[in-house]
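Student: Following this line, the structures themselves.
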Structure I
Amino acid sequence: MTFDSKPAVVLLSGGLDSATCLAICKEQGFSPYAISFRYGQRHSIELERAETIAKKANVAKHVVINIDLGAIGGSALTDSDLPVPKHELASDIGTDIPLTYVPARNTVFLSYALGWAEVLGASDIFIGVNALDYSGYPDCRPEYIAAFETMANLATKAGVEGRPVKIHTPLIHLAKSEIIRIGLSLGVDYSVTLSCYDPSATGVACGHCDSCLLRLRGFAQNGIADPSILN
């Protein structure tokens, strides 16, 4: 893949979904510019994984933005006083919005991505949100993405001048098993991804948070083991 194609900004967390989203962006002929965030998360080792994924994908550029959502707290991902919920089975995951929800996180992340896209002259942003096998986050729903896209085209010079931005959500209606199947077909190396909400300092997944359970079930439904467990 050369970078003669048009640029697109891709949100890259270091997890399974964003790695797959990046691969889809490349498959669709875009030149990916990856953006990651050090936002005060307790599991910042995911940024090391994001860097590895970006290098493997040969992105045009990878930037890490420093912000501090931990300063406002309210999430088990940023506040050490709040325990990450754990379960035995994926079927035990409830329907309420969990403590791992980070207030306004995707709104903040997409705003940075929007700004960078405008600077790059890019009209496309990719984000790996999912409204099916997910933990109930309100900022992963199709109606949220549609509303942000409308706002983005009202709030930017590019949008006002007739160069609207498109928010791509290729995973939004897919089950985790389907996401994994697509990623494998595109050559995604899932062994370097980290989806866990409460990993060890060396990146060993806990196996019982919502994200781990959904990921493990997705691999099992494809009849294969999660390759990250083997490392």
Structure II
Amino acid sequence: MENHSVIRFDKVSIYQHENLILANVNLNIESSEFVYLIGKTGSGKSSFLKTIYGELPVRNGQASVCDFDLRKLRKKEIPFLRRKLGIVFQDFQLLMDRSVNENLLFVMKATGWSDKKEMQRQLNEVLAKVNLETKGNKMPHQLSGGEQQRVGIARAMVNDPQIILADEPTGNLDPETSEGIISLLFDISKAGNTVLMATHNYTFFEKFPARTLRCEQGNILESD
């Protein structure tokens, strides 16, 4: 499968309200790439992710994500952009009063799925990808932290997104569990989904080397 650009920024400045967070962002990320986004807390990692999923507007330069022009993105188009993206959060953000299956079905219904057979097939498929085939009827509190984050990844994959945005996905996990989550995200990128992972934990880089973008002093730089 030929790689193509799924995230492209050209001379973009990123603002939170009137505060300039990142200036002159130039980058291109292709399909199936795994990319680390590193930087200290407050360096702009989250603002960059928010720009990708349409929460922060692009005011200058050119930016496209999954063929959506972010400069011209209208409010009513944002849900369509977000269907091309899967977001994995540090704190899992599962619905604690529902089973694993119900967490995934909730997202599917919210994004327009209606065929029950198709929903069940997709649910089984994504749980298999994250090695949780037998956990569908468990409640989140019955799972370990690593298993809860795997549910978070399954939820992010339920619409077969082009891009997975993982925002500090191992921040609340121990080192061994974290390694399993990184390995899973690498497998997802090899299967064709782009993965952009924000982290400030650099211990993974030796075992899981990948292209690295660095937020520093108001810029995003390619790291050597």
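Every number here is computed from the coordinates shown, using simple stated rules; none is lab data. Nothing here was measured: the structure is a model prediction, and the numbers come from that model. Cβ atoms are built from the backbone, for glycine too; each structure is taken alone.
Student: Mean count of other Cβ atoms within 10 Å over residues 89-96 computed as 15.8: which structure among I, II?
Tutor: Attributed to the structure labelled II.
Student: Oh, and also: Hey, relative contact order in percent (Cα under 8 Å, 6 or more apart) derived from one of I, II reads 24; which structure?
Tutor: Among I, II, the structure yielding 24 for relative contact order in percent (Cα under 8 Å, 6 or more apart) is I.
Student: Using mean projected area of the Cα convex hull in nm² as the calculated read-out, with 12.0 as its value, let me know the right label among I, II.
Tutor: I
Student: Let me ask something else about it. Please state which of the structures I, II yields 2.4 when distance in nm of label points 7 Å out along Cα→Cβ at positions 9 and 201 is computed from it.
Tutor: Computing distance in nm of label points 7 Å out along Cα→Cβ at positions 9 and 201 on every structure in I, II gives 2.4 only for II.
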